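What follows are several structures.
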Structure P
Amino acid sequence: RIKEVNKEIEALGVKVLLQYAVLGPYDFVNIVQAPDNKTIARMSLELGSRGTVQIMSLAAIPIDEFIESLKKK
């Protein structure tokens, strides 16, 4: 079923880069890429509305971009 969901995710414009099964409070960690946060939100709403998963999204910023944004201009 996981591979089928991956196809659905990619049809929404989100690319699955990596997937891990994890031990602890979560069962899976997926690293995905999308053109923007709106696309991720749409995917999260689509999957979450089914009631079969709980999703936590964490937007990632490359560390060099993050450091640059903290510098005074």
Structure Q
Amino acid sequence: MKKLIIDEDQISLDFAVIEGEDFNEIVYIQQRGVGELITGEDERGNALRLRIDSIIDTRLVVQILEIIPPSINR
């Protein structure tokens, strides 16, 4: 399973949009759906705890539940 990295430009307030290869990995390979929890990482190395909010066409909207700084995430 590939690590999910979320770019700064994908994040708006406490939500992020996931598209492309990452969308396919989560929805089709891992078979995750709305309401399920997933993990990821941002560009700064913070661990992210995410909840799938909605699936719209080929976009996955996730709510950022928790941001864990790298110093704590060891």
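When relative contact order in percent (Cα under 8 Å, 6 or more apart) is calculated for each of structures P, Q, structure Q gives the greatest result. Computing percent of Cα pairs over 15 Å apart across structures P, Q gives 49 for structure Q. Structures P, Q were shown, and helix-only ellipticity at 222 nm (-39500 (n - 2.57) for each DSSP H run of 4 or more, over all residues; to 500) at -12000 was computed from P.
Laboratory data are not the source of any read-out in this text; all were calculated from the coordinates shown. What you see is a predicted model, and the numbers here were worked out from it, not measured in a lab.
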